[in-house]
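Structures for review follow.
No lab work stands behind these numbers, since they all come straight from the coordinates. Everything numeric in this text was worked out from a predicted model, so none of it was measured. Cβ atoms are built from the backbone, for glycine too; each structure is taken alone.
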Structure P
Amino acid sequence: MTTQNSPEPKIFTDSLRKVFAGVLDTVAGFLHELGLKPNTITVLGVVGNVVAGLLIALGYLTWGGLLALIVGPLDALDGALARKVGESSPYGAFIDSVTDRYSEIALYSGLLIHFLQLDHWRGALLVFFAALGSVMVSYVRARAEALGYSARVGLLTRAERYIVLIPGIVFRFPEISLWILAVLTHFTAFQRFFHVRKQARTDL
């Protein structure tokens, strides 16, 4: 496949990890001293987002959003800790990706329940399309990489999606965030689709 010889595209998440690499390594070292394992950090992140989703579903949007904001960095910390203790592996990356999807869907589920309780069908539909787009962004990349292509491109990767979603929840204007996500996640999925299409045509 052509991706083996092509430079890996840079995405916003890469830039964030580079900027905060020193902080992440320092915190990871502290967590290692406490005896925490990477999988423990991963589980804490998922549980935190599930609780945040429950708070949102109950109408406590600000508290739910703040909790999601607090546990968000755990997604980067588990990887940093895994590298620190030499436990980084493809299986660990697999677990990280799966739990990331559960964490994101937990927040969307909380918003969906919140809107349904208010009989707010436009909001519920926005949640559906935003969640669908988010899943497709991840699916397109996963399927592409399974076939040997690169799909690490696009406007709204997971980091950007959180940056858009969390403020809308915290400040109680989730519809604005959801409108952005409902449109731009699908745009990102198509960006990745055409990026893979370009690689496939080069292989012919």
Structure Q
Amino acid sequence: MADIRKAAENLKKLGYAVQVFETKEQAADYLDTAIDGVTVGIGGSQTVQVMGLYDRLSTHNEVHWHWINGEGERKLAMNAKVYLTSANALAETGEIVNIDGAGNRVSSTLFGHEKVCFIVGRNKLAEDYDAALWRARNVAAPKRAASMGKKTPCAVKVDKCYDCKSPERICRGLTVLWAPMMGFETEIILIDEDLGM
């Protein structure tokens, strides 16, 4: 089983800013203080939703999230100074794996913001890159497809990726970060609770 402290150490060695919290409430308090007076974009994330970050940050930031304000928010979120998202999987060795359907979430982790924050619960941790990739494809993606009511093979059984060719497929692009992208800050918020899919 992956260790959250080892993951934090390895992420720091790769050049990420890293914070570790015991609870989602502690992490939310930190982010509410650290992010102030800026534009904030949020990618599709149950973790962010459960933490109540949209409501908290909206009191003193301009926050754009398509889950709350509709599809037009995707492009506004892509132009925000700070971008919040989660990961489908994070390897103890430091690789961050994300799968996306529309591309807004993965593209925003690669370019265009002053800062990107990945908020990751302990259930997303995997021992190494291969295990992280497996988790993203066979755990996170089927659960997300099922939650969206998709009629894909993975959503029906919620057991694994079938590499389907369904028009409802939500797995259309995959990114792996081996290190922080150049030109902006990337911070990883690790939380020692199960959060998201």
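For mean count of other Cβ atoms within 10 Å over residues 119-126, which of the structures P, Q scores highest?
Values: P: 14.6; Q: 23.9.
That would be structure Q.
Assign the value 1.7, calculated as distance in nm of label points 7 Å out along Cα→Cβ at positions 79 and 183, to the correct structure from P, Q.
On the way: P: 2.9; Q: 1.7.
Of the structures listed, the value fits Q.
For which of the structures P, Q does the calculation of distance in nm of label points 7 Å out along Cα→Cβ at positions 87 and 111 return 2.2? Working shown, then result.
Working: P: 3.3; Q: 2.2.
Computing distance in nm of label points 7 Å out along Cα→Cβ at positions 87 and 111 on every structure in P, Q gives 2.2 only for Q.
When helix-only ellipticity at 222 nm (-39500 (n - 2.57) for each DSSP H run of 4 or more, over all residues; to 500) is computed for each of P, Q, which one produces -26500?
On the way: P: -26500; Q: -8500.
It must be structure P, since only it matches.
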